[in-house]
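Okay, got some structures for you below.
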Structure P
Amino acid sequence: MRVTGFFRVRLFLSLALSFLAIRASALGPADTLSVMSYNVLNYGFPATASCPMLLTAAKHGYLKTILRYSKPDILALLKMNADPSAFSTDTVVHAVLDSVCDGCYYHCLFTNNSGYGKENMLYFRNEKFGFISSTVIYAADPNISDITLHRLFYKYPDGTAGLDSMILNVLVVHLKSGAGNDQNRADEVQGALNWMQANITQSGNYLLMGDLNTQSSTENGYQLLVNNPNANIRFIDPVNMPGNWAANPGNYSHFLTSDTRTADIGDCGAANGMGMRYQHILATAPLMTGSLRMKYLAGSYTTVGQDGLHTGLALSDMPVNNVVPADVNQALFAMSNHLPVSMRIVIDTLASSSFIKDVEHQQSMDWNSLMHDQLRISVKSNQDRLESFSLSLTDMYGAARLQLSGIQNKDLTLDVSKFDDGIYILKIITSKGYTQYGKLLKVSYR
């Protein structure tokens, strides 16, 4: 896995920097990023007598065409060969993603706790995001891939890490298929939500994306997601399209994701024509409202290649699909019996007013953003007396791990040896109310 570094943070408190922070807050730009989820239908499996067209080299080419057109910043691929693990990590990156943008895409961690033969993976553009962690939150069903929570942090244009509110949490999901397996899907969703209920203590920017295989919005598993009593883990359909998708496909023609074919083309994909809405991207309330500086761009949710005119038909049937170029339409038809779904997120890159500096006391604070056993904070001041301050340290789940107040030390050393490895957010507030944040990485000595 390609890994990014974390930078030593120095905050100098001066009138000039205070003015620049205020100017940036007023004039700074926003960044718009694309998120995409795609069931790639047994990608990486070798051809067999019954599936003679499972040709990995050909699918590499189809996927390149699709991704060069869609250019996602975050990409979830589902239903790939899990053995060897290097297929979803090294092979896809080098054979496909590097040809879309050379060296740009990194991947999250490979997991296969469930033992299922098919793998999901999340990829991201390294200049936009850094990797925090991949956590398996449900693996009790051997008939589906692990449900995994991936955590990424947004990078500002200068390459530095964002604040705690700039963490994007992505759940990648592929639930059990079949019209008669709605209870299995509900059990799988409940298993993942049990982990979230126990570990997520505050609202955050969460996406849940993948192949839910749900026939309608009334299925118990879907209802557990969109009507959860815990607002922190309640998800919203960005296009607000509830209904019986399987029974009334014509009412949802622009959001149907399966099937792209009406005849078997030899890769073991279903071929019933466009009639199902299986692929979804759901978001929590902060992402829909932008309260944590990431916001769904209204109207941007798209089923890639879906023109709304092929219900019950193959993607290659008449009328000609004009919403994508002809080569992309052919690649979507041949790559998988599913269409990808995509949406855009606006990132608020404006400097926060919390970065206004303590000009009055001309204090600067310096800390080690890479922690091992200790967190060291050094305070420098042009005044005879130090301005007192308080600090808190929270983990990536929002739980407070350390809180101190009334500090006037020039040099402060705190024991963090018993803290788990991972990302922590440092918050410092002076007695005058000036607030500063820092993102810290705890790594134990090996």
Structure Q
Amino acid sequence: MTANDRPAPGTRDAIPAPPTGFASYLFTQGAWFLAFGLQMVLFPYLVRVLLQENEIRFGLAQMSMQLPTVLLILLGGFVADRTDTRRTVLIGCGLCAATFLGLGVFVAGGRLTYGTLIIYALIIGTIGAFVTPARDALLSRVAPGGVHRAVGFASLAQFGGQILGMAVATAAPLLGLPALLFGQAALMAAAAVAAMRIKPRPAGAPRIREGSVLGFMASEIGGGFRAAIASPVIAPVIICAVGMGMCFMGAFAVLLPLIVQNYFPSDLVGPARTQIATALGIFSLTFWVGSILSATALLRFGHIRRKGVVYLASLFTGASVLVLCSIPMPFWLLCGLNFVWGLGGGVAMTLGRSLVQQYAPPDKVARVLSIFTLGTMGGAPAGAVLYGVLAHAIGPHAAILFPGVGMLVIVGGVSVFSQLWRLDEAHPEVA
């Protein structure tokens, strides 16, 4: 992107807007991630502890949660650019509520099976593939001020919701699993009600379809890819996003829960096994508390001139933490390292999405964002399966060296061979 291609100051990033229901948008965002914060703790618990599946089947279950996003996220971005995004978010929240309710019924009735969990994971992943690009594209149309600031608030709602969800998950021994699942369903129903109150600004008219539906769809999605690849800012961010999916998300979903489980004896039975859910919740909380603190700091600092440097430094921090996690250590120290990773993660997730929002062409925002999400999620299923097999063969501590070193290589390569490290908004000719 050249200086002439960049959005003029005061156009996209500082447009005064009438009331659009931004508070309702933030509630929907926070409620969604609160429910999924609960899921991040409960799903591994259901697979590993309640059903006592091995590492390989655990990795396959986590892959089932992520695979629909990989397969459908580009279609979701195409749909989001051509339909009512608010309605998509509303319907998605309602479908999630029904799915959580159904899982709660199976757990309460003692009829949960591995096959049921796989079906549940595929349904939730499919819903997310359409809701995520719609919700992301909706943000720029409800932002009351600059896009960067709106992304900051949305990130705070995301991290805050996840933290609260994980905190609630630590109460599993007191509340019971069915109550938590039914609570998830009620929360998503409330999110659907809040979505009704969102009033986005009008979107630009979608391009008129030419030729067959499939041909037109391929052309539109291809346009998003071309815009992403042509940008010297977005292209390296997407490369890093692929690394985050393969290295970070795979490790977070499979290897780190296995490491936490190793702190407990394998012969725990009955209600005592819910202690593992509490530990998983505490461990996950440390990451997301770090994330919300760093995201809050970004919001308070306001404009960051060298976004690329800060973004890459945060990814380097996360990769270094994974390497250190290969060393056996007390649980409190593992949580401390996870907190440090969270500090970097909050910066990486906020700035990565902010850079894409800022530099994407206005008529291709949802499609480019869906490509960014595909990059993040695309490597996660492969990582989940690979790390499950590695953990089964060599143990989770040794296996976690692979994603840590892999991400260090990716960050080093992007720093050397792209312009992201040199991005300086005081000198727009660099981008």
Structure R
Amino acid sequence: MKIHEYQAKQLMAARGIAVPEGRPAATVDEAVGAVRPLVDASGNPVVVVKSQIHAGGRGKGRFVEHPDLGGVTVVTDGISGGIEAAEARVRALASRMLGSTLVTVQTGEEGKKVNRLYIEQGVDIDRELYLSVLLDRAVSRNIVMCSTEGGTEIEEVAANTPEKILREAIDPAYGLLGFQAARLAAGLGLSAEASRNGVRFMQALASAARELDTDLIEINPLVVTKAGEVVALDGKMSFESNALYRHPDVLAMRDETEEDPAELEAGRHGLSFIKLDGTIGCMVNGAGLAMATMDIIKYFGAEPANFLDVGGGATAEKITEAFKIITRDPAVEGIFINIFGGIMRCDTIASGVVEAVEEVGLGVPLVVRLEGTNVELGKQIIDESGLNVVSASDMKDGARKIVSLTT
């Protein structure tokens, strides 16, 4: 699960991690109303207006409706014109940004609608760095990763200057040790006060990652001020969904408007669903079989449109809902149902398929492969249904048939 920048900064601030003061705004008036308190508190007449979406690259992104406008804008009008000038500029920006669609390198061409802004106090920046704590599944540990190339996409740094990326693995029994943080600070070129602040910052961030069960905490940029302070100018967090029951405060931050509607619908019915970019809809029971099914579809030259695992104890009603989710995707040109009935009975699957087709119709080719418990009864149910369904003898046969029917 992902959260917005302003929410990530709330969690960091509560754990003593330095962030600039800011206020979220869902309306133009709320955005304008945030300016004066922020300027008064900091004495800095500069504020920043930030779009809040679940995607990176907002500063370099552009609005579909306003191609001249980026997703993050620094407002300097207050330097010469005072608070009133800053408020007028924020009003103009918020009026254009709220409700508009922001396209970044991470959103794809469709972009994301901006429903919320974050108005943040300006920071006197001396240097920009990159810092993250992420779960490295290869070593089953969180690692700290940092770079002097702050403000640049880390993928770009990895591709062009990988030697500028520094890493330290965190022992879960001890956390990020002082010497590890000091080694990273030295690698970043921090010295004196900035080094001491940087070490404290990294250790606090590593502790937050462990406490909150995060998959990723990313700060890009992490800034060093002219006074040697180390501050999170940006903040991104994602969480291990299976651990959210331990964090009701984090779960309450979930913004369903940022999530795929089909994935939300699947979750409500206890289905594991992930939207992909292909054209072959898949309905499978078991994550391993689902992965194998997607692989074999790719082997025969097509791309899966989704990962959909109905689980081992799915009912006919669940199968119907799963079928509806697949058929709602306009990119789906064919459907492959691949079920091995161990715990799951093939006649239950077959009944669900028949009910689903009768309810929503069938506008694309459908191939069904059933094997396991009550397989003959399952095949009989489908054969006697009168549906235009192609049977497959095994997984390879089914994948070959659905790809041939859609190409």
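Descriptive notes on the structure:
- Structure (P, Q, R) behind the derived value 48, 25, 18 of semi-axes √(5λ) of the Cα gyration tensor in Å: R
- For 29 (relative contact order in percent (Cα under 8 Å, 6 or more apart), calculated) the corresponding structure among P, Q, R: Q
- Structure responsible for -4500, with helix-only ellipticity at 222 nm (-39500 (n - 2.57) for each DSSP H run of 4 or more, over all residues; to 500) calculated and labels P, Q, R on offer: P
- Between structures P, Q, R, the calculation of mean count of other Cβ atoms within 10 Å over residues 40-47 yields its largest number for Q.
Laboratory data are not the source of any read-out in this text; all were calculated from the coordinates shown. Keep in mind that this is a model prediction, so the values were computed, not measured. Cβ atoms are built from the backbone, for glycine too; each structure is taken alone.
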